[in-house]
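Before anything else, here is the set of structures, which you'll find just below.
None of the figures in this text is laboratory data; all of them are computed from the coordinates on show. Only a predicted model underlies this, so the values are computations on that prediction, with no experimental measurement involved. Cβ atoms are built from the backbone, for glycine too; each structure is taken alone.
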Structure 1
Amino acid sequence: MTDLNTRNTRPLSGAHETREEFTGTGTDVRIGIEAEYQIYDPENGFKPITIAQNAAFEAVATANGLAISHEASAQTIEIKTDAYRHTDFSSLCDEFNAHYTAFKAVVKEAGFESVNVPLLPQASFAELLEQIHPRERAQVFLRHFEDHDALETARYFTSVSGLQASISYADEQHGWDIYRRAVYLAPLLATVLSNCPSVLSDDAGELTAVTRNETLARRLAPYGREGGVAEAFWTSDNATAFFDAVNEGVWNAPLFCAYDGEGALQYFADAADVKSLNDLDESYKTRANYDLAASIQWHLVSVSLLPQKDGSYKRRIEARYFDTLEPEHGLAVTQFLSALAFDKGFGQAIDRFLDNHGFDAQSPARSRGLWQQSLDSAIEDGYATPQEAVYGTASVLEASEALAAIVKPYVNDYPHLAPLYGILRDCNPPKNTVGGVIADQGLDAFLRNGRDDAEQAEKASFSKARFSRRNLSL
């Protein structure tokens, strides 16, 4: 969850006061990574750690000088890098790898284990709801989801971990280009980099075989299947209009909670009290609540806060549709996004690729239907039957091959692209239903056995149902 200065009570009066921070960072353009990992108790199968165990883990992390951030549920921990200039990617890699190594060591010292997958296979929804982190915002958010029967959004918040790559932009046109490319690529990259386990616990606590891209489906819960991207993107045809709409969207977003003058989070349980920042009482129109409203933008690609050292604010483009990955895949994704943002030739090649697959650079509205079709196929077909998945005007397999051909010449200049190139070339995701490759051998064996058991149960259920229908027909 985004860290906020909850005591920033500087008053604001309207969207005109916050518009300037969307204009870009000039020559000081940077990249960064945030990676979430899930921790389990090896003495209890692959069950997630509890709130008490989370506190024990945090104590060990603090003693070892490891900076971590907590997510909504106790088992999910985030590590992040500083923001680095795109020309200094090696330093970003060094910091990320150092954090990751320290994180794995702390997990081990605390007596737990972590896995590089976005969902713990034995974590039932009911169990996760009992282990919400005590931080104030997590408690309020989950209370709101429960009060408003938004259980699928709660499921997303408590169960899914991932990787977010962030890129600041020089000016509005640069930001618009990065955002557009990241959005159009989302269905393809979310498919080829799907890292979902092949079995998961259902609501009854039984292991069931995964047949779709479950993490991508859950990420869409807050706004529904057609709300993966902010409406501002589809209704804009230029950079200025887009950032105008994004800024105004923050001011018009309904707030079910807000910080008071003491920095305490007030929950609006009564639906009549849920209002946008524009409509709230003047005492709530503060910088802290604008930042809160900006943080409640849970799309696949977002225009996120970027606090500056002088206390001012700018914005970054954040791609949020990646699963938790092995470190080399996370760095590959980040360097890919960096290249499409800062290497003119690579960015133009990506634009040609998108155009060849039916995505209009000038008018997102004309591409909305095709993009939605691609996203739906990524969810329903891309995991279990990738040979049937479509992306734009081609199949996922054809599009992966075409993107691999673009990436290949750049691997020498951007060596961290190599793992991504291999995945695109072979269309072999890090973990999929036909085996894949994951580092944790214990989890791999568990998934393979669980997959066999789940498939046997599914076959038995199907045979029983078929037999019952046959009897009815006699």
Structure 2
Amino acid sequence: MIYYLILIIVLTGITVGIFKLFKDFLSPSFLYSIAMLVSVLCSIIGLMFWNNQTNLQFKAIIIVIVAVLSFALGEFIVRTVFKKQKIFKLKKEKLKVKKIVVKKYIIAIEIIFIIATCIWFYLDIKRIARIGGYFGNNLFKIAYHYRKMTTLVTTELLENGQALNVIVSQMKKMCYILGYINIFILVNNFLLNFKKNYTNITSLIILVGVFFLVLLNGGRMQYFVYILSALFIAVFISTQKENVKIGDIIRKYWQKMLVGGIGLCLVFYLILPLSGRKLDNNIISYLSFYFGAPVPSLNYYLNEEKEENIVWGQETFQGLQSLFYKLKLSNYIAPITTEWVKFQDKSSQKVYTSNIFTSAKRYYNDFGFIGVVLCSMLVGFVFTGIYLLLNHKPKIFLLILYSMYYYMIIDQVRDDLFYASFININLVINVLGILLLGYIILGENSLSLRKKVKK
């Protein structure tokens, strides 16, 4: 218990220091530090229920602190470079935000495409579920068995040629991109008080279709990714357009934000049955586990005997290893889940299983402390670079792209998705998809958010 409290105190000091240094509530390292702080608080609550890692190792504390500080160092380096290159001293451009009205035939094509994708996707995951031994027609159980077989457990389906159809997989990605674009349309029009028009209604219909596809995919995380995307877009446009500070927004709406956050946690818990799982008897135990498992899992990993890596960067560069396998450049196929940790609730005797150990665990497993420093620093470097570029040369496609990957900053607390998903062929697909679909749907509006100020 005492080491958890030490970690809380140190992280609080780091969080305050980061904010005083950068003075930016949207600073990537500030958000990462806040997320880590919340996660450790949840793990302390978990000590009353499921957390059996009461003796936190000093090494675990150091790894977490080094990861957060290294991420912040990456941000500091980028901001220093920007200042030396006088990018901050360039005259800013005036924000240009327009009411968005999408052509009706484009909306019709979007809706037809999403419906076709949902039907084909359902048929394909039903086939995969039957391979796994489920022959029923319950939609939610089909989605659960599909997720269980292809996402959480093994990569045997890929080896046996029984993975999701390639065309369906790419269609699903395009639908997800349509989701981000329509979120931008809704947020943009809402902030401009442009509410009564058919574009907003059809955008909502499109989002319902996309959310249904997410449901078929068997996970709930994507819903929160969309919510974080909408929040970032709303805050970014509001502060740019109205020339207000984020601190002013927080002070004005903190009560609503708190209620909204609690509400989202309740919804997250209540939709468990939609993913084929049962509701837990203790909501506090479940939520504290979901958000607080990373550090106790990391501690458990450090207590176990390590297996030698088969290939270089085996866990960190999982996405590249998978790509090399698909291109026949390697015989090693990266497992989606490397290991599991079991925790048992003291009151209900329910067993929780965790496969999240913080992003730092992958770096430490492959490269030791130097890996934690360099890999974390690079993540902070990249996200800060894009964020600063977005602030000074904003374009809609860049705003949508950043909001799409924005969740990775916070999810660094749970696991690394940067090297597995960002440095991946999917990044190219997403960039091209946003550029192409954004231009088709938004027209010239996708090119810029601002126009230059006349001298």
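Work out which structure the value -22000 belongs to, where helix-only ellipticity at 222 nm (-39500 (n - 2.57) for each DSSP H run of 4 or more, over all residues; to 500) was derived from one of 1, 2. Clearly, the read-out refers to 2. Taking distance in nm of label points 7 Å out along Cα→Cβ at positions 110 and 398 as the measure, the highest value among 1, 2 is held by 1. With FRET efficiency 1/(1 + (r/R0)^6) of positions 46 and 286 (r between Cβ atoms, R0 = 41 Å, to 0.05) coming out at 0.45, pick the structure among 1, 2 it was computed from. Matching structure: 1.
Each of structures 1, 2 was scored by relative contact order in percent (Cα under 8 Å, 6 or more apart); the highest score is held by 2. Out of 1, 2, choose the structure whose coordinates give semi-axes √(5λ) of the Cα gyration tensor in Å, for residues 222-373 alone equal to 32, 19, 15 when calculated. Matching structure: 1.
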